[in-house]
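As structure tokens, here come the structures.
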Structure P
Amino acid sequence: MSNTLVIKGHPLTSETSFSLKALDQFLSTYKAENPSDTITVLDVFADNVPEIDVDIASAFNAMATGTEFGNLSAEQQAKVARFGELTEQFLAADKVVIANPLWNLSMPTRLKAWIDTINVAGKTFKYTAEGPVGLAGGKKVLHIQANGGAYDGNDASSQYLNSILNFIGIDDITSVYIEGHAYEPERANEILADALAKVTSIAKEF
């Protein structure tokens, strides 16, 4: 039995989102293949995912110089606590599935806010004399991304996500790019069908 964390990184629904259509298809097959797994869905647009703002940044600085958590402001405590919850949620997962669109050659900012919660010194990586070492190895990650253009994983969003995952010790990454439907709208249904077939196959082995 595995603990699977699903990150929904799109504000719309599968009615209009290719990435979420693929995510739904993946989950349908995955649940059938793995009925005993625990699946947790985090919607970065609907759930509480704190961004690193003045409260969090100043709180981290204060705690680094000896300030006790209980001496932070109430707002700082709430944000830092939630930030830590998301870090621990990620660490507890055996498998992670991330679905998002490519917007302006990057990922949605709400997804970036979540990524900040999984890139934490002392939790998911550590500094050593030889350089940083990842602490989150052993996890499997599936990344589903819909791109209007065709980039084959060379876009900034995919490159950044893969870099962060590698940095924290994860190298078992499967990527599915649903791309080109803006350039060739007449092929949109074909492109989507190919992606759905691909995620169905992946779900049976993930």
Structure Q
Amino acid sequence: MENEVPNNPNKEKELVWLQILYLYIIPVLLLYFKILPGNLRFMMLFGIAILLFGIVKHSKWSYADMGIHKDFMKDIIPYSIFTVGGVLFLVWLSQIVPHSPFLEWWENAKFLLLFIPISVLQEIVFRGILMNMLERTWKNVYFIIVLNAAVFAMMHVIYLNSIFVLPMTFIAGIGFAWMYYQYKNLPLISAAHTVLNFVAMILGFFIIR
């Protein structure tokens, strides 16, 4: 995908900032301050994804723009290395950071049914859509990756121990954004996120407030 040059760069940037505010930040704050109950977080994420798909359709993005290709398996090696490296990092982290393992996770139907859809939706929302918004508006790749990671980390403020979770998810967001920028492959970044999300959950790093 080649970045499009907007007719009015300042207005385009203002629009993206407003979209980030209203579609990414305010919904998380509504959950954080318990204005909306935490059990609605999946429905909210799904609703935001629908709104963002409306933006995608209006902008006439192609599947390729979002990183959806028929030959997506061509990037399997770098994504496999990234995923294995992430798992090893989480296991190492569990040895030095206090945590509460999610025991008997296989008996939790809600967890089993939701963690894959949530992981995939997060990648669609943050990489497939937000990353493309940023690439079409700014040219500085470092700014794009850091902003994407910061907004992604912000979503995790609803978890306990945010002093630990926010830096960890920001680092993870840098990794996801960098991989997606280098290898624009939505199916594989979603698979990597699902695996790493699963490992982080059963290790007990993510506990909803």
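Derivation of every value follows stated rules applied to the coordinates shown; laboratory data play no part. These figures come from a predicted structure and were not determined experimentally. Cβ atoms are built from the backbone, for glycine too; each structure is taken alone.
Suppose distance in nm of label points 7 Å out along Cα→Cβ at positions 49 and 185 works out to 2.9; of P, Q, which structure was it derived from? Checking each candidate, the match is P.
Each of P, Q could give Rg and Dmax of the Cα atoms in Å, for residues 113-176 alone, but the derived value 12.2, 39 comes from Q.
The value 0.95 for FRET efficiency 1/(1 + (r/R0)^6) of positions 121 and 137 (r between Cβ atoms, R0 = 25 Å, to 0.05) was derived from one model only; which of P, Q is it? Walk me through the numbers on the way to the answer.
On the way: P: 0.95; Q: 0.65.
Traced to structure P.
Could you tell me which structure in P, Q was used to calculate mean count of other Cβ atoms within 10 Å over residues 57-64 as 14.1? Checking each candidate, the match is P.
For Rg/Rh (Cα atoms, Kirkwood Rh), which of P, Q scores largest?
P
For which of the structures P, Q does the calculation of relative contact order in percent (Cα under 8 Å, 6 or more apart) return 26? Corresponding structure: P. State the single structure among P, Q that was used to calculate helix-only ellipticity at 222 nm (-39500 (n - 2.57) for each DSSP H run of 4 or more, over all residues; to 500), giving -20500. Checking each candidate, the match is Q. When mean count of other Cβ atoms within 10 Å over residues 105-112 is calculated for each of P, Q, the greatest value falls to P. P, Q: which one has distance in nm of label points 7 Å out along Cα→Cβ at positions 97 and 153, as calculated, at 2.0? Computing distance in nm of label points 7 Å out along Cα→Cβ at positions 97 and 153 on every structure in P, Q gives 2.0 only for P.
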